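**Q** What follows are several structures.
What follows draws every value from the coordinates through simple rules; no lab data is involved. What you see is a predicted model, and the numbers here were worked out from it, not measured in a lab. Cβ atoms are built from the backbone, for glycine too; each structure is taken alone.
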Structure P
Amino acid sequence: MIKNIIFDMGGVLIDWNPHKLIEEVGIDNNDHDLVYCELFKEVEWVALDAGTISFEEAINSVNSRLPERVHDKVARLIDNWWNIYFKPIDGMKDTIRSLKENGYNIYLLSNASIAQKDYFHKIEGYEYFDGRVTSSEIKLLKPYMEIYKHICEKYNLIPEECFFVDDSSTNIYHALEFGFKGCVFDGVEEFKKELRKEEIKI
């Protein structure tokens, strides 16, 4: 019997859209692809999620590969992206509330920088969560098995009683290997169908 629903953040609770972030911060089309590759496809972003690099170190490292004209905007993207573009996934707040009302425990398991604690309240439905595990705070990343073990140990969860939803098939694969039930997020209605397959009340 499933008792706990565990949510990823980006791509599940909020629209994770690096291209939109780049547009919103005012980087023009000529620099868009360069900034995208050097910021979101290189190691610094992962290192922030892993908690092994500071914001200042990340900014200096990324900007060392970029033209000076974008430095200030890249710095804003690194240490303040959540105030630039933070759009909830429509319908997820109501879904979380319904799950909570039906007696399920609600948790967040996210690869994110240490700043997540400062913007967690911006997630619609955050008030229904019973706990959260953020990769940077424990220096463990999804999809490594240890992070799934950590959330279970922290909140006394039994893996077979947990249902995990993430937008990454790799993360879900390893969660299933650990013993969770779960699904790759493909929209709210598909998510609800997956919950009903496991006889989860929604």
Structure Q
Amino acid sequence: MPDVAQILVVAATARELAPAEGWRTLLCGVGPVEAAAATATAIAVHRPAIVLHVGIAGARHASGLEAGALVIGSESRYCDLGGGDLAPRRLDGHAALLAAARRALPDAPLRVIATSARVGGSVECDVEAMEGFAVLRAAQLAGVPAIEVRAISNAIEEPDRARWHLDRAFAAIVAATPALVRECARSAGDA
């Protein structure tokens, strides 16, 4: 079995985080500020070989993604900065980790995942979450390969949270995490 102890699995909330089976876990908190601070601290303390960021996300109606569908982040975009190029706004997915995620989740599409501190804060991407870019940027600055995988819980355009499918999304991401960790650990030498 690959060494899963070298993997740090990061999620915003406890419901998104699968019970650890030898890997390290981090509850980073909700939103980009909490996620960046918590992830940077955990990386400095624990020195993981790989960061796997998991959680739930919204998807636009037009994307065709249903509640519970899994999505692998091919790229992460930060949407709260506005125009200009004063700071990075996009991070490409790590090739070896994208391949590992595809092996673990062959039916999950690769999609650009937007990060915004508010629901509906992005207009340029089909999938939107609140922490991904922050987690991946903290990992990038520390020289640690990282990837983001999400389960769809809602349509971004749906303001009524009672109509979101949170339980389905939480169950999907928790169920997918062990296979993701194992495949990421197998790719550690390539990451």
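**Q** Among the shown structures P, Q, from which was the value -0.36 of log10 I(q)/I(0) by the Debye sum over Cα atoms at q = 0.09 Å⁻¹ calculated?
**A** So the calculation was done on P.
**Q** Of the structures labelled P, Q, one was used to calculate relative contact order in percent (Cα under 8 Å, 6 or more apart), giving 28. Name it.
**A** On the way: P: 28; Q: 32.
Considering all the candidates, the number was obtained from P.
**Q** Going by distance in nm of label points 7 Å out along Cα→Cβ at positions 88 and 136, which of structures P, Q comes out largest? Spell out each step's value before the answer.
**A** Numbers: P: 2.3; Q: 1.0.
Answer by largest value of distance in nm of label points 7 Å out along Cα→Cβ at positions 88 and 136: P.
**Q** Something else about it: Quick check on the output: -9500 is helix-only ellipticity at 222 nm (-39500 (n - 2.57) for each DSSP H run of 4 or more, over all residues; to 500), derived from one of P, Q. Which one produced it?
**A** Q
**Q** Still on this structure: Which of P, Q yields 3.5 for distance in nm of label points 7 Å out along Cα→Cβ at positions 8 and 120, as computed?
**A** Computed on structure Q.
**Q** So, one more: Which one of P, Q has mean count of other Cβ atoms within 10 Å over residues 32-39, as calculated from the coordinates, equal to 20.2?
**A** Answer for the origin of the read-out: Q.
**Q** Could I ask something else about it? Taking distance in nm of label points 7 Å out along Cα→Cβ at positions 104 and 128 for each of P, Q, which is largest?
**A** Q
**Q** Out of P, Q, which has the highest value for distance in nm of label points 7 Å out along Cα→Cβ at positions 16 and 160?
**A** Numbers: P: 3.0; Q: 2.5.
Largest one: structure P.
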